[in-house]
Structure P
Amino acid sequence: MYIQEVRIQNFRVFGNEGVTFLFNKGINVVIGENNSGKSALIDAIRIAFSCVLYKKDIFFSKTDFHVNVAGEKATSAQIDIYLKDVPKNLIEIWDPVQTDCGEFHVIFTLEKTPAGADKVKYRAWGGKCEGNSLSADTLEAVNLAYLSALRDATNEMRPSRNSKLAELLETIANKPEEKESLVEKLRTANQEILQSESLGKTKQVINENLLSIEQNLLHQTVDLGFVEPKFESITASLRSWIIPRWHFMEACHQYYSLISDLEHTEEYKPFIHIQDGGLYIDIDALIEKKKDLDIAIKEALLALKTHSFEIFQNGLGYNNLLFMSAVLGDMSFAKSGIYANLFLVEEPEAHLHPQLQELILNFFAKKVAHYENIQVIMTSHSPTLVSKIGIKHINLLYENQHKLYNYPLVKASLTDEERDYLEKYLDVTKSQLFFAKGVIFVEGISEAILVPEFTKLIDRPLDMYAVELVNINGVGFSPFAKMMKVPGQDAGFAKASIITDDDRCANKEEPTYIPKDLDFNDDLTGITDKIEHGTPSDRYNSISDLCSNNIVRCFGSVKTFEYALALEPNNISYMLDAIASAYPIAGPKLKIKVNETSDQQLKALMIWLFIRSRNSAKAQVALALGRALQKQSRAIENGETVASPFIVPQYIKDAIYNVTREKPALEE
């Protein structure tokens, strides 16, 4: 059993229109900018599943009712939970029509008491009809664990009756005979310790003093022990500590020479590091690998493992890993009456570097793949996690026109092939587009280097407007454009611009075709006419038609990016200097050829043909041009006048203006 859908209305940031979330089996992630409602979703689920329970760790309060822009507080809020793979014996929520489904609903209302005070009341029911009973037994069929964003995993792992270690031991030792066996071992250990002279004397002193105080009035005596011999005492005192992987053996150790000799072999080298004054040894791995080690040597190595770290001495990230390991370990065991395990995690990436984020995600994936009754719903700001989790597992919360929306990316109008393409292509940097206010998609490295510099020249820097630039290294814009368009809405989670070449004159079947082997110093008669009268390619027309809306817009250059840049007279010297820095021999020849003509289109044609014929150094040329543009930007910032400034082509300006707001994102 797992949560398939959650609907929330008039709860905190979610207004009267309501927001719907779609979830899958296994791992799900909810992403969005700060204050978009991610924590509110998690709390809504927790509140719903605890609404009829006697023991609650979260309550719906008066401040949880939504307040609209007019300052009016809602007087009712509703949380609807829809589940899949529901067993028939959960009759209170089971759907007799869709026999693998179930649902329950909770409404909270703000009502006046006879004394005139506001009080929160609730109604909860299972199934589609209000009035159907909903008991604690039904909701307790879901084992829910929660890890908050402002978590104290260190405290959660400390010894107590409610610690995660205690819960895990309670699950594993679930038979009376297993518990009694542990208690008997504890009782025996207590007796052995109490037989020591010092403890016996301590007990004697206390009882003598008690007798002196109480006389014969109470005549009580005490017994001593480290832990009371009960199973609850064992769970409450269970603690964990970290044993380091590497341990140090000093050079004076009797087995130093023998172990250092092993370091010279490829088989054992990974487990032994020679340092000044001794060796660092991965003792457990070495003993496991070298089965024929003498017993005396093994004992000597194990004797080096004398130090460990208490939980409070660990880093926050590692303690979070311990907490998650304990929770998922507990969920891995079948329990009577439990049909689903739900782990709610806020920002699992907290305190973890990117590689550990990937490892924890892989760990989650393996657990949910092996145990189908475990579902993980996490919130995140991490592009690392988003890039690895898969599009169909993402819910994207966003604000548009002062309203909150949720976009389950599984609803994007993508084919299976397009979805696979995106999931392979969305690496950490490109996944940042989900957190942006606007996105600019470009074809290649030249645009990726220069467009950010163009935004500074027109006073629309990307960072100021929270715009992400995504280089797709090709012309496959269609899947990205489809993903940006939210079904059923005229606006999406971010406005997007596609900057691409119109690739005219590339069809061999048309009279305007320009041969691919043409270079700048060839006979170029009539070529500029071909460009002027050529028609955009079918590829460009297709993506342009797809983007004929207010969400994603396509902005095309005449022929190519470099040709469009060179059509501006002011830009010629900048581009020739950049080319000369990359091509110190051929570059000056191009400059002479370009300066021989006054035809601006012919100048642009020569520059484009030169770069096209030497495609391997496009990035180098772009970098050199980018450095010149940076100098121009700095000069403008310093109030200096720039003679013949570089001119950003109008189609690129339009693309930038399309995704930047009237007011910078940082000022909102």
Structure Q
Amino acid sequence: MKKTVLYLIMSICACAGNTQIITPTTQGRFGIDADVQHNVFVTASSPCSDCDDWYYEQIPNGNNSIFVIDTTGAAAIVAGYANAANRNIPFFRKMAYPAFYQTNQRTLIDAVFVRDYHGSDQTAYGAGSDKNGDSPVDWTGGTVNVLQKDDILDVYLHLRRQGPNYNQTDPLWLFGAVAIEGTGGDRYFDFELYQTDIFYTRSTLKFTGYGPDAGHTSWKFDAAGNVTQAGDMIFAANYSSSDLTSIEARIWVDHATLSQTPATFAWTGTFDGASNNAQYGYAGIQPKNANPFYFGTENAGSTWAGPYKLPRANGTVVTQFSAGQFMEFGINLTVLGLDPVSLMGKTPCGIPFSKVMVKTRSSTSFTSELKDFISPFDFFLPPAVDVAADQPVLCGASGVADILVTDPFSTSFYTWTTADGHIVYNNGFDSIKVDKAGTYKVIQTLANGCPAYAVDSATLTYDPTCVVLASNKINVTGLLNNGLVGLDWSVTANNDVKYFTIERSTDGVHYTLAGTVNADTRSTYAAYKANDGVFGLNASKVYYRIKVTGNNGNITYSKVVELSLAVNKLSVTLAPNPVKNVVSVNIASNTDKQVQVFIYDVSGKLMRSTNAHAQKGYSTIKMNDLGSWSRGVYTVKVVSGNDVFVERMLLTK
């Protein structure tokens, strides 16, 4: 299996001036009214018929509006707030529909809701000077008690077209909202959009994965002012105690670029980088015409906070936003000149950006001290196509195999081709049937008229010694647990089998020996188990298949089992345990990390320590020559930044 993801990029912005409207309104069939309920305008006592919003309305009125955020599990989360420790746990929810979903004359591209830490905030800017225009490498995070007016609680983001057409007749809209802990005084926040996979690690208090141009990705233009590369951008909003006062949009550029005239928007004259003479920085932009493109407001009175309720910094859980606590905006990207059909080859769709980061700052100045942030989160990332064959080897002259998309996305389109194989059946969507060895490629597009989003392929080989044993059904499953893959398989004609060969691959094409298991022929039906460790594998996925060798020498293969090696958090296990002479400290990590390992005896004496590098995924640190130590219980402590893991180890002879 060989995969390519094609990133097609456009971007978005907003700016100050007479192009903004600060009263509640419905635009793009979405309520920009500082209320989170669809079919409702401003308050539950004012129904509307075609005004979508973030959540369902509390008092249904039978109109045609929809809500965009998935509310699955909301009741369980709210019930969990009975435990005070659960009230400061961040989480996110995606859109209730697949990307590019079309319904009732609107195209829903993506949406997300993110809940941040509050009070003692674990994602906030720490000591030192952190400001917009800096490279993220120079930012320092920390756990901080953020001032209430700077403390982010919730963030919302939604991208849609006003109709079903992928052109400028149906404007492209970005909607967003933010809830702040405090309602007193002025508040200042930024939505920063990145083209790279920027990431914040709480244990190191540092950012990684930022762009190549002084920590960002720069915009580039040709001689005519057309965008040839979209980069990072930011829009900064300033709210008073009662209203939106200004909005400014900026894009990251080389200072020399300001001598060029963009084709679809204009410069405002502002430019801020890390220093006065910086080569790269954020330059202000504005539309070429005076048509309204930005709409924003905050709630003048108490409004419903949504089905996930709202934990506050004082430990309470409330059902209502206080007046001035919830701010909402909408940007018409088509009016602004940043509809993707007017940029970069006039593509009607693409990936707007890879990550979003929301920040607060201390004053109206763009380069004032940054305070709170929500860790960069994914937006608009439909699953890239992934294909697999039900059998990786065609058996004999009559071999037939099915190749299918393992993660079909209902709104995507899949086009199959082969240069050296033969497709005997194509279902027109997510699977084909083939009868010849070769490479089969599938191209995924997100909607009609869109360019390629992702490409994947499956290669089938031919084995003349392989036969199809119609009477022998082989079922295989796999499960990854703490770096150990458990394989289970069964056969229905077990008496015909001599032995099994377990084969492993990291690309889905090239397989190597992972182990053998002799057949137990005492019964016709038999079930088997085997384990395989994946520590040290530098891959995002691992693939397994079972090669079955019969008593007569014939060979057949099971289907392929595909397992993700993605890790969500740091974890540590010991193997074996009890230990005789050597112990493996197995580490699962979501990023590359430096770790320290300490072993203490029962009295607290340090017996052994080591420093090591743990790679992203699964790693093993071996501690040898323990056989000379006294038998008994030892404590193994693994430290990585703020993360500490303690395990008990039993040493035997």
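Read the figures in this text as sums done on the coordinates, not as results from a lab. Everything quoted here is computed from the prediction, not taken from an experiment. Cβ atoms are built from the backbone, for glycine too; each structure is taken alone.
If we compute distance in nm of label points 7 Å out along Cα→Cβ at positions 75 and 571 for structures P, Q, which one ends up with the highest value?
Result for distance in nm of label points 7 Å out along Cα→Cβ at positions 75 and 571 over P, Q: largest is P.
State the single structure among P, Q that was used to calculate helix-only ellipticity at 222 nm (-39500 (n - 2.57) for each DSSP H run of 4 or more, over all residues; to 500), giving -11500.
On the way: P: -11500; Q: -500.
Of the options listed, only P reproduces it.
Which one of P, Q has distance in nm of label points 7 Å out along Cα→Cβ at positions 411 and 603, as calculated from the coordinates, equal to 5.2?
Details: P: 5.2; Q: 6.7.
Label of the originating structure: P.
Here percent of Cα pairs over 50 Å apart was calculated and came to 22; which of the structures P, Q was it taken from?
Q
If you work out FRET efficiency 1/(1 + (r/R0)^6) of positions 115 and 643 (r between Cβ atoms, R0 = 30 Å, to 0.05) for P, Q, which one comes out largest?
Details: P: 0.00; Q: 0.85.
When FRET efficiency 1/(1 + (r/R0)^6) of positions 115 and 643 (r between Cβ atoms, R0 = 30 Å, to 0.05) is computed for each of P, Q, structure Q gives the biggest number.
When semi-axes √(5λ) of the Cα gyration tensor in Å, for residues 267-522 alone is computed for each of P, Q, which one produces 48, 28, 19?
P
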